[in-house]
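What follows is calculated from the coordinates using simple rules that are stated; it is not laboratory data. This structure is a prediction, so every number in the text was calculated from the model and none was measured. Cβ atoms are built from the backbone, for glycine too; each structure is taken alone.
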Structure I
Amino acid sequence: MQEKNKIVVAKTAGFCFGVKRAVNTVYEQIESGDNNIYTYGPIIHNEEVVKDLASKGVKVLESEEDIQSLDEGTVVIRSHGVEKRIYDIVEEKKLKLVDATCPFVKKIHNIVYEKGNEGYEIVIIGNETHPEVEGIMGWCVGPVTVINSEEEAKNYRPMEGKKVCLVSQTTYNYNKFHKLVEIIGKIAYNVSIVNTICSATNERQVEARQIASEVDSMIVIGGRSSSNTQKLYEICSEECRNTYYIQTAEDLKNVSLVTGSVGITAGASTPKNIIEEVQANVRFKF
């Protein structure tokens, strides 16, 4: 255990490169004086950031119909990326398009699009309802399967005569990915595996696990709809039974920290100021 009343903050906690780039992109549009700024879906999975952008006039488009209803304005593509058809609709409507898709996600779009055109069947390791995976599926030009559990992996059967290209959601659990790949590898023999888990995701998960294994209480900060934060919580919970999932420092009032050391980590969509507020409040609780 760490020394009593010690607070350990993960070095990898907070905004990753792709999220920082996406958020900065929207603020740059605001500063340019554009009064009709829209994001397709929340720019990132953090309610506090989305609320701040809304206070500055940025509106969130929730559907293709929302885009169709526009006659002018700037549409910013969220960090998670979107289906190819969304780009096509924005272009058809002659709206200004600003692409804030994380470059690591964009790389996956290019891979599945190219491999699909080469005749590959695409397998995506990830959560089918997550916006990033929905976007990746929208760039597939042929058969595509999403696998998110060992059972689904065991039940998967490649199409006859098809080569398989396997990619992953960038924020997927690294250990779980390798387990599913191992299962699929025993079923499909002609598989091209591209590990597209973002290196920052893996580093964040490894550090979170290490800290959680050494402290008495662990705090994970992030939006409720943030996939990578949910995975951090799962990982930390395996190592530390006193693990808490919060969104802001305000949520600490519902947390009873055990006496001893506290670890803090945060998802890729959590702003630095929120992490600092939580750290200050934890110190105050001591």
Structure II
Amino acid sequence: MFIGFVNLNLPLFFIFEEKSMQVNLNGYTAVVGGSSRGLGLAIAYQLAASGATVTLMARNEQKLEALIKELPSPDGQRHTYLVVDYADFKAYQERVTGFFQDKAVDILVNNTNGPSPGTVLQKGIAEYQQAFDLLFKSYHLLTHLLLPKMHANGYGRIINVSSTSVKEPIPNLALSNTIRAAVINWAKSLSREVAPFGITVNNILTGSFDTERISEILQAQAEQTGASLEKLAEEKRSKIPAGRFGKPEEFGYLAAFLASPFAGYINGANIPIDGGYLTAI
């Protein structure tokens, strides 16, 4: 029996506009949280190298002042910084509201330092509230401040730096495991609401990278267990199929792609960058 197909009047061959896969963010503005070190700094560096004008955010003004001079400016961009303390939500709210009230931003990278290590049994209600302020309320506040201009301009990229722990909880990181999962569900809901306006919302699920953060986590484990840092680091690397920790610049490349027009059809996604560590699909 012959089954007919609906004729959609589509051509047999498509002619694609020729574009090289070179990320060019010239003319775009970006804000990167937690960007005085580690992955935040790697993201800021790559966005700037791709042509974006970047605002760094962190609490160490002396460090920010020095870093702003080191960011690439291939198109003559004039980068800026804003001193914020994510651990003090009230002060953070006042700072970002005053600074961004009338500013248009195209690319927002939500990123903060993580909460303190510890197990569920070790953490109390106050510590969970602090982690909620740090990881959730800070993301929500700044996103809502910047969304109206993104909407008006018909372009926006919201990138949330998260963790593989939202798929497979990491031992001794109870606060991070819990609150980051809430952020992921918030982001998924938001992605569907803003998609019609040319805005995407995506989450990068971070694995183990060669940064200060991994050193701090391993140090805390060493103090609890009595094991050496070298042994703990080797054990962690041995569980990664790639056999190594990630390089910060590799993280920056992914963020720059998601920030670009090339990634316009990627929305509401959780993208692991972990050397194959996750066993979950």
Structure III
Amino acid sequence: MIFGRHINRYYRKYGIYLLLGLLSLGTVDYLQLIIPNLYQMVVNGINTGAVAVNGAEMAFDMDFLLNRVCMPMVGIILAIVAGRFLWRIAFFGAAIRVEADLRDQMFNTCKDLSRQYYQVNKVGNLMSLFTNDLDTMQECFGWGIMMFFDALLLGVLAVGKMLRMSVPLALLSLLPMALLLACATVVGRSMQRKWDIRQEAFSKLSDFSQESFSGIAVIKAFVKETKELMAFKELNVENENANIDHTKTAVLLRILVTMFVESVICIILGFGGYLVYRGTFNEGQLV
């Protein structure tokens, strides 16, 4: 998510879209946690031939499977599909509208700037603002809001459900997530620094290209084509290296996320399997 005096007003302007998206997202997150309960009934029913529903034992037969598992799951899946469609339309639609508004506002401002401003400030910086920065802003306003609230809502609901099932297993499962938060904070700061370097390299390349096109007659008159090509190549290499460095850091963050998430699964299977062996858990709860 992003905030600032130029952005905050869009939260109010497109508040109805954001509220619709949050409603859809919350519904989807809630329904996603019902599906594991259906798996639990199937696993326990296969193992014992009976399922506990609201404190009563029910025989696990074909009627139970169709009426209590399959039909509810079909309804849940359809509701999740509809909810995901709605929050995509709401969040991403609002982000595109915000980007369009900002682009229009920036363009109108650029039209009113003096000639002296463009002599002092490089055009490459403006091109960077109108391309990469606006695209990043759109992703932050769309994906940023969605991922923040998805993690918040789904995390609270899931952790609450885990704690009700087993406090020791839940706490052990959350331990790698705390380590992931610490690592992500450090790597995220490095990504921010490399993002700034990447933007600066793109700005230099854009500015050099603009100046070369503007002074093409002078370059030809003094036979400086080779020198310009070599300078353009150096800026391309610098831009390439900056993008590669940023990508390496982004890949490192993705590897860390995958590693810690897989370690959570290992903890659940290891300690959860021990709880099943001790009789504290049943197989359906572990699944």
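Thinking of I, II, III, which structure, once mean count of other Cβ atoms within 10 Å over residues 29-36 is computed, gives back 26.1?
Among I, II, III, the structure yielding 26.1 for mean count of other Cβ atoms within 10 Å over residues 29-36 is II.
A value of 7.4 was computed for mean projected area of the Cα convex hull in nm², for residues 53-116 alone; which of I, II, III is the source structure? Computed on structure III.
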